[in-house]
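Given below, in the form of structure tokens, are the structures.
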Structure 1
Amino acid sequence: MHTYDKFFIGGEWVDPAGSDTLKVTSPSSGEIVGSVPVSTPADMDRAVAAAKEALTGEWSTWTQEQRADLIQRVADGIKARQEDFSGLITEEVGSPFYFSMFGQVLAAAMILEAFAAHTRTFAFEERRDGALGGQIIVRREPVGVAAGIIPWNVPLFITCLKLGPTLASGSTIVLKPAPETPLDANVLAEILVEAGVPAGVVNIVAADREVGEHLVRHPDVDKVSFTGSTAAGRKIGAICGEQLKRCTLELGGKSAAIVCEDADLEETIPHLIGGGLMNNGQACVALTRVLAPRSRYDEIRDALAAAVSAQVVGDPTNPDNLVGPLIADRQKVRVEGYITKGREEGATVVVGGDLPEGLGEGHFVAPTLFADVDNSMTIAREEIFGPVLSLIAYDTLDDAIAIANDSDYGLAGAVYTTDIAKGIDVARKVRTGTFAVNTTQGMDFNGPFGGFKNSGIGRELGPEGIHAFCEDKTISLPGGIDLPIGG
């Protein structure tokens, strides 16, 4: 049991204002594995006040080099406790052992390492010649108090997407972990103290949706950074619009993987499996629509079916098991509903489509491959967030690009071909925020990440991720002066 009875606010562990607790259950067994207090509006107000106060304290005097060093220390702290984090996240999320270690924990540390490097070179001030004869200084100043709202599927990873630019920019933040996965955030709080994060710069408060909305609406919150469903993102975006509050929304996806006629299937199939079934299919960037040329459709279907069938489903703590449970029973029911819908609309289940046997009370769904899928079907239009792949035929490469773009989403995608130049040309034509050629790594920590269309607003990662936590200011000067540029 991982039991916490306090919140991390103002650099200290403080008693909650209320007495309610949140029980965390294992997706593998349904057993309770931990608990945390549940925030009241008063707790959230206290956290926001601590973050606001920290903006004008010691933290405001830190140089960008000092902030970069701090981010690196937090990254080092995560790596030093990588086994603790990995085991805990497997308990919370149900992520397979390998994905918890590499996709959840070490990748989170890599995000912070990238932000540390970008912080050292980021132009927080630059001098330009003015258009009216004088000179100007363009400054990037901290956005202020940020609210970071974290989803349950990759909690530490997403937390670092928001923590890194907060520390880089000199802003402060109140982090609200998802109710399903609040435990790893408290371990992170211990690392923040060890790394020397000043009091109030980072505050961590678990809350339900109602108190989460209180955080979003709080008048002292200057920016909201949200990762989650498109439906929730619309509501948060509407609130921020009403208040003229800055926001970054990283939302859903229904990404397409285009397999070209010249693709090497021996190399391509592992990418399709990794890209489509990562984290038990619970990934916004999952390549869930596989587009195959009619000339090779049967060959690709059979090869993909064999690979999906080979995925071992079971206890995620066992390194031999490549697919674990879904986060909760509601998600299992949701995915089963999509599988039923796919059958009803005429798609063919090639592999899976039923419940794995002998796995007890866990929320398991067998990895499923649909063939004979039309892009107008529900399973090709809506984000399922489970281990379900749809194989869609296309006639020409232009047809494939049109199918890939025929989506309400635009987060990620990929193409597989032996002609890299052709792959890059395809990448330029597909309207998504990230796109991979002959790999599943569409997200790179040195480049901006985010989506087109219903996949969100704004960008995370890279220097652009820091800029999203800054306000731009122009200072106009007369000509003929020579002043130093600050940092």
Structure 2
Amino acid sequence: MGFPDYASYDGLGLAELVRKGEVSPAELADEAIARIEKHNPAINAVILKLYDLGREMAKSPADGPFKGVPFLLKDAFGDIKGYPSRLGSRFRADTPATEDSDLAKRFRAAGLTFLGKTNVPEFTLLPTTESALYGPARNPWNVKHSTGGSSGGSAAAVAAGIVPLAHANDSGGSIRIPASSCGVVGLKPTRARASLGPDYGDVLSGLCHEHVVTRTVRDCAAMLDCIHGQEPGAPYVAPPVERPFLEDVSRAPGKLRIAFSKTNAAGTALHPENVKAVEAVAAKLASLGHDVMEAMPPLKPEEPGSLFLPIWAAWLSSEVELETARRGRGPKDDELEPLTRGLWEIGKTITASQYLILIKEAQGLSRRVGQFMTKHDVWLTPTLASPPIPLGLINVNEPDPIAAFAPAVDYVPFTPIQNITGQPAMSLPLCMSSDGLPVGLMFSARFGDEATLFRLAAQLEQEMPWKDRRPVIWN
């Protein structure tokens, strides 16, 4: 049977229908597949279709909180046995994974049905999802604009109503940037909250975090309940949780001390639309009884960009070397985008001692931000410095990384900070620009304190609802 209201339900809502026998997992899979076929030509969110796998999984899904709910995995660290993860690169061999990642196992145990993999930029390097291998993912609100990156395919699919939630990860903003760009919810959890095993203990010296993008706060919380916790042998673990995260969604946040910022670390003003948004949300928070003040952690003017480019370039170099070892040869001229090759060349020049100095400097930034957070429960900023950028603004065919990033050098002034500090941060789709593009607001809490974010997010979801706000490409 047809299910025209499919996209009006979140993941927990669809699972409840399954439990009541009002719809079957197979029917939900067919609804999601129909929407992939309908919308993907326009938004290019799904780059690998796994319909046969999904229909097989739908026959007997695990009895978890998301039983029978359609789901998409990101083409980066979303490894499932028998299928490749190429990280958007022509140099990554199309070789099937030999086992599920720890995360994929937990997604299966949650009851999810895997139906495909989503678009990413090459090696997940960019705050936009554009690659030579897959082509650009396009924003459902305006297909001329970026979905954000690197989880842009996942965010576009969720925003368009294809699936209620999808896998995402974040090493510099790659959950929160697409969440802001596409008007969905995106939480980067506390460092080590979810496992990167079995292949990695950490990625980028602890910068990478796993989770999902969703349309509702409760789905975000419930999925973190499903995936958090490390496997034996992990290099470090996140602080223990006091109660299920889903319970915090129904708890009042109490009176919070909230700092907000509307300039970057150098004091440069952000786009007027984003300044307007943070001022509006700060005013709303004050009206709700929170103690709100304008304040900024003691960051150096060049931070965090001065740390991120060389750290990321070094990581890219290691990934290219690993793939070179797997394939028995290095990349051919046409197997890396010029921008990627330029970053690789930088990465090859960074010595081990220089890398360790960068990590020491990053840890110094963490100390400063940590001290700031002892005085504030939450730090509020716009997720991005402007509404979603146009596609093509960052030229992946430019071999000079500095020149390539120049048009968007100030676009992501805040999101990398929480990757360095390890603290949780959540982008909420609270505002819209005057020309109809989403403007996300980001809330950061102390290390290990996702609970405060969920309580505050649930309050704002009630007070500034986004549920009925729909993109042009929807359902």
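A short reminder: the numbers here are calculations on the coordinates, not readings from a lab. Remember, it's a predicted structure, so these values are computed and weren't measured experimentally. Cβ atoms are built from the backbone, for glycine too; each structure is taken alone.
A few comments on the model shown:
- Mean count of other Cβ atoms within 10 Å over residues 26-33 from the coordinates reads 22.5; which among 1, 2: 2
- Origin of the value 0.94, where Rg/Rh (Cα atoms, Kirkwood Rh) was derived from one of 1, 2: 2
- When distance in nm of label points 7 Å out along Cα→Cβ at positions 194 and 298 is calculated for each of 1, 2, the greatest value falls to 1.
- Per mean count of other Cβ atoms within 10 Å over residues 210-217, the highest-valued of structures 1, 2: 2
- If distance in nm of label points 7 Å out along Cα→Cβ at positions 74 and 426 is computed and equals 1.8, the structure in 1, 2: 2
- Parent structure of the calculated result 16.9, given that mean count of other Cβ atoms within 10 Å over residues 362-369 is the read-out and 1, 2 the choices: 2
- Entry that produces 0.70 once FRET efficiency 1/(1 + (r/R0)^6) of positions 234 and 386 (r between Cβ atoms, R0 = 25 Å, to 0.05) is calculated, selected from 1, 2: 1
- Parent structure of the calculated result 2.8, given that distance in nm of label points 7 Å out along Cα→Cβ at positions 354 and 410 is the read-out and 1, 2 the choices: 2
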